[in-house]
Structure P
Amino acid sequence: MRIGVIGVGHLGQHHARILASTAGVTLAGVVDTKPGRADEIAGKYGVPGYTDAADLAGQVDAVTIAVPTASHVEVALRFIDQGVAVLVEKPIAPTVADADRLVAAAAARGVVLAAGHTERFNPAVVAALPLVSSPRFIEVHRLGTFPERSLDIDVIFDVMIHDLDLLLSAVGSEVVSIEAVGVNVLTPRVDIANVRLRFATGCIANLTASRISRERVRKARFFQTDSYVSIDYAAQEVEVYRLMRSESAAAARPVIHGGKLAIAQQEPLACELNDFIGAVRERRAPVVTGNAGRDALALAERVAAEIQSAV
């Protein structure tokens, strides 16, 4: 399978690295508009480097897109219209309307459209989500140090959107109310945000996302009837505890059993790209579809609107 990488900056360079060493895949070329960048990355893997994505036309079966969000739709539609499978990094598009255009175009052409929500492929998440059932309360912290990228979008769309996507998948219910506050600290955009979501099931989720923290923290905790699931995304660790009740009224008080699960650590981005490749080869839906990316973006837009209304 011939795959091209469009945008080889902070994240796209890792797309190229992984694809260049993936069995059954030919890295057909890399594209970047920054002078010299495409040649720099292309030179590492002995592939062509381009400054215009149009130069990949006819040379690829699939592409991954890691350009600035504002360019996602323009670049993705160019390849979808050619019948080329596309993986678009999150957020899938600048607006929900734009995301709808991508989803509709991919459906019309019958091509795979995947959204790059890498955290869904974190081995800890893969192990934990099957254990999440009817959660009542969820607490998520995703804190990072100040980046040199993605400063064109709020922390909601850059960082929190990972967790919004995960919650939609884990809870499987409509969000019926949102309370949110955001603060601009080092940029004109929202740099830190706290959100409280209420789902139709009654579940409450409290999320904090920051890109101005001194330490990196990426954790989620799910509280549900008789059990607790904790995920450390960065360490790829999961802890599960269950309340074991005795049927005998005379028995001792209930006890808690559990501990850490055995997790085989893997690079989430490699897992994501392998799923995308498999989806193209097998003509199946990817784990994170274009629609899923669209839904995460729609929720992120609702959060951003709530923050703006509170200003």
Structure Q
Amino acid sequence: MKLEGLHHITMITGDAQKNVAFYADVLGLRLVKKTVNFDQPEAYHLYFGDEAGSPGSILTWFEFPGAAPGVAGAGDIHTIQLGVATPAALDFWAQRLDAKGYASVRTADTLRFRDDDGLQFELVVADDGNPPLRATHPEVPAEHAILGLEGARAYGTFHNVQENLLTDVLGFAYLGDGEYRLQGEQRHFHWAYDPPEQVGRQGAGSVHHIAWASQDDDHLRWQARVREAGGFVTDVRDRDYFNAIYFREPRGVLFEIATLGPGFAVDEDPEHLGEELRVPKMHAHLREHLEQTLTPVVNPRTRQVA
């Protein structure tokens, strides 16, 4: 039994339309699902990824309109790493971001930038084995497109001490100096801790949780394994597109383990993912109310208000 790398990462935004414009247009990802928060259905839950909505490509956001900016502290992810194919792609993105009004900082092998909410990203050359997970965009050449998620860095106390929950329970390999690698059958993910720099505060631009991918048949065994290791793990939550369990790792980051199935095409034609509001089964009775109260957003792929 092993985790299959990353499933998704979920953040908070203060403005759904700016969020869609940045990720589905500036970064060229596909808006693969427009739905609402299971726990707070009055809030959007937006998913972006590759053409198929593949685990390992998925970034998601809860929208809380006008939310104050968050601050990353101990137990928070502060940087998300996205893969590109070559150093030339870093040059392309530096130019594109600048043209769109977003500052970036280039080093020899990375490009760092922030979104409208202040969330920090780092483009890195993905040359150590992950299959590409690409979306298509008319202004982004395929050779420069984002290829999926490569890694994330969090603030954690005792950052350079091996975390045994990661290695002994979840199957991460410890590489030293706070660095880890999670290797699945098809994909891997880089994970790291850095020493905290400030007290954290959740808000717009904060990472809410990170989700690791599980084979469907292993999900209950992962729940049992975390519980047996002393972790406080939730019951299984049906998220329509996957099942999920949640727990906090010892340094405070909220972890989720999500099943690979049934996937984002379970309730939409794969050719038209993200084009219409999808309401979770548990909130089906709220559809009319939500359609009247949620602020419509423009999907750059269709250029339609949806």
task = Identify the structure, out of P, Q, from whose coordinates helix-only ellipticity at 222 nm (-39500 (n - 2.57) for each DSSP H run of 4 or more, over all residues; to 500) was calculated to give -3500.
result = Q
key: Origin of the value 22.1, where mean count of other Cβ atoms within 10 Å over residues 27-34 was derived from one of P, Q   = P
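Mean count of other Cβ atoms within 10 Å over residues 51-58 was computed and gave 15.0; which structure, P, Q, did it come from?
P
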ask   = From P, Q, which structure was Cα Rg over 2.2 N^0.38 Å, for residues 171-266 alone = 1.46 calculated on?
value = P
ask   = Ranked by Cα Rg over 2.2 N^0.38 Å, which of P, Q sits at the highest value?
value = P
Distance in nm of label points 7 Å out along Cα→Cβ at positions 203 and 219 - structure with the largest value, from P, Q = Q
ask   = Here relative contact order in percent (Cα under 8 Å, 6 or more apart) has been calculated and equals 26, so which of P, Q was it run on?
value = Q
remark   = Working back from 1.0 (distance in nm of label points 7 Å out along Cα→Cβ at positions 91 and 115, computed), options P, Q, answer is structure P
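Quick note: the coordinates plus some simple rules give every number you see, no bench work behind them. Nothing here was measured: the structure is a model prediction, and the numbers come from that model. Cβ atoms are built from the backbone, for glycine too; each structure is taken alone.
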